[in-house]
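Below you'll find the structures, each written out as structure tokens.
Nothing in this text is a laboratory measurement; each read-out follows from the coordinates by a stated rule. Bear in mind that the values here come from a model prediction, so they are computed numbers and not experimental data. Cβ atoms are built from the backbone, for glycine too; each structure is taken alone.
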Structure 1
Amino acid sequence: MLTRLQKILTYFTLLILVPCALFALYTWASLSWVYSSGERAGYVQKLSQKGWVCKTYEGELILVSMPGTQAEKFFFTVRDASVAKKINTTVGERVRLIYEEHKGVPTTCFGETSFYVKDVQLLDETKASK
């Protein structure tokens, strides 16, 4: 038979472990299931690594539909360092960002936006052919 102290320790351990396990499961599910996916074309204006503890790459893509119109900004997050490096080489060039949107991510530790870039393609024909 368990002593009273062992019962209390077991109770508090379960009280802490069960919510942590549920939180981890929810986080995994929100990052695994894709709400939407798509592509955006424009000019990468900025890409920087942010965060106190969890460092993520946050960027801005300028969407220009027609010359002379007001540009719209598309804010995105990059979790893969190799994709971020690829984006950094194309700053200022016209690119296509391929992204996935994840809804319900419980913390900004995985990124400030819900749009996670998976790949980038250069759209400038002169540089793409080299």
Structure 2
Amino acid sequence: MENRDIRWIQRFQNYEDAFRQFESAIENYGNTSENLIKEGIIQRFEFTHELAWKVMKDFLTHEGIRDIIGSRSATREAFNKGLISSGEEWMNMLETRNLTVHTYQELILEREFKNIRDIYFPLLKDFYLKMKTFL
């Protein structure tokens, strides 16, 4: 079977595209004061995080690990298997993602934007680089 037929690799390609767009937004506009740009970066974070945990799930399933139900169990198992570091920050990232999807309060979005830029982006980048080693 050719590598490109493996589900986690296909999902990773989508993650890579989303991550690259998120990375570009952080690099180009990460210190902006414009709310519209921040909202766009937050949305790119949400897409990227969603694909990250799905890559975790698909990769772990490919490796023979079953019973991964959702983002929390995928994140825990990825941490246990060494795919990610800073398990607690990844769980905080999950909470931020859930919060930003359903919150429109400017103070909360501002605080979470800083976390996205300063904490979660580097974690997502580390995960991206780690998963590239398996291709």
Read-out log10 I(q)/I(0) by the Debye sum over Cα atoms at q = 0.14, 0.15, 0.20 Å⁻¹, computed value -0.61, -0.69, -1.15, structure in 1, 2: 2
Among the shown structures 1, 2, from which was the value -10000 of helix-only ellipticity at 222 nm (-39500 (n - 2.57) for each DSSP H run of 4 or more, over all residues; to 500) calculated? 1
Which structure, out of 1, 2, was relative contact order in percent (Cα under 8 Å, 6 or more apart) calculated from, if the result is 25? 1
Quick check for you: by FRET efficiency 1/(1 + (r/R0)^6) of positions 19 and 43 (r between Cβ atoms, R0 = 41 Å, to 0.05), which of 1, 2 is greatest? 2
Please compute FRET efficiency 1/(1 + (r/R0)^6) of positions 11 and 83 (r between Cβ atoms, R0 = 30 Å, to 0.05) for structures 1, 2 and give me the label with the greatest value. 2
Quick check on the output: 1.0 is distance in nm of label points 7 Å out along Cα→Cβ at positions 27 and 51, derived from one of 1, 2. Which one produced it? 1
